[in-house]
Structure 1
Amino acid sequence: MIREIKEDDFDELMRLYMQLHDNPFPEKDSRVMGIWKSILEDKSHHIIVAEENGRILSSCVCVIIPNLTRGQRPYAFVENVITDKDYRKKGLATACLNYAREIAQSENCYKMMLLTGSREKSTLDFYERAGYNKNDKTAFIQWL
């Protein structure tokens with residue numbers, strides 16, 4: 001099932017995120033849970049998950065960003081694309097990205113952007129098959 005995150009999904013999502021850049025499971029303190037609450041309440045911040053048998057196996061984030069150009073149409077930013085290592089190549093991430101595209105289209109976005117730190121040909125090919133291209137824009141990152 002592809003759906004948006006629910007409040008009680010925190011532990012499952014964090015379990016999956018542990019595979020993303022070797023993130024540790026965060027302490028459920030007031031700061032972390034405040035961030036979680038803020039994300040859940042933000043109508044422009046969508047965490048999309050693929051769930052099977054109560055387990056979150058894949059996810060991506062889609063944030064809708066208001067914009068004053070392009071006829072004041074917003075754009076979408078996709079980040080944190082991850083699939084559990086034991087469930088890759090089953091179409092779960094593709095389904096999450098398709099759901100993100102549906103959200104962006106329903107919000108009248110004029111484009112979607114996705115950044116990846118991966119240099120793996122298979123990952124880059126996956127994003128191209130999902131409809132993204134690496135030729136139209138150049139991304140620059142400034143780490144803070």
Structure 2
Amino acid sequence: MLPGTIKGVKDLTWSSADEETASFDKNQLTAKKAGETVLTATAADGTEYTVNLIAEDITLSGEGLAPAKGKNKYTLKLKAGAATELSFASVDQAVVFKSSKPDSAFIDENGKVSARAAGKSKFTAKINGKTISISVVVE
């Protein structure tokens with residue numbers, strides 16, 4: 001995916017100031033790690049355009065949380081009445097979580113989880129176009 005196009009400018013060649021943070025392969029942008037870099041688009045006539053890129057690590061952590069099969073998927077097991085807090089490794093934006101069954105398990109805007117009653121729930125959050133999915137079991 002290209003970072004963008006510039007109206008009226010064709011044949012852009014993209015590059016990254018920090019290839020360890022983000023790089024291009026056949027004009028496909030890949031974020032490799034959390035960090036900042038400057039992307040440069042060079043037009044056929046030599047004109048350069050720059051874009052600042054901030055790549056965030058969306059790895060989630062918290063007590064009772066375990067990675068599940070699949071990308072950006074987790075499981076969380078808690079006892080009824082318990083609480084825990086989930087946090088991202090490096091996300092510099094507000095995250096909105098949703099709970100499929102808040103009567104069983106609820107998560108607030110700060111990632112604080114309340115295990116309310118036995119049952120199953122699913123938390124989801126969207127960050128930079130990626131969906132994070134957490135299967136929750138309250139015993």
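1.06 is what came out when Cα Rg over 2.2 N^0.38 Å was calculated for one structure; which of 1, 2 is it?
1
Assign the value -9000, calculated as helix-only ellipticity at 222 nm (-39500 (n - 2.57) for each DSSP H run of 4 or more, over all residues; to 500), to the correct structure from 1, 2. It must be structure 1, since only it matches. Look at distance in nm of label points 7 Å out along Cα→Cβ at positions 33 and 121 for each of 1, 2: the largest one is in 1. Kindly point out which one of 1, 2 the value 0.90 was derived from, the read-out being FRET efficiency 1/(1 + (r/R0)^6) of positions 9 and 105 (r between Cβ atoms, R0 = 35 Å, to 0.05). Answer by label: 1.
All of the numbers you see were taken from the coordinates with simple rules; none came from a lab. The shown structure was predicted, so the numbers you read here are calculated from the model rather than taken from an experiment. Cβ atoms are built from the backbone, for glycine too; each structure is taken alone.
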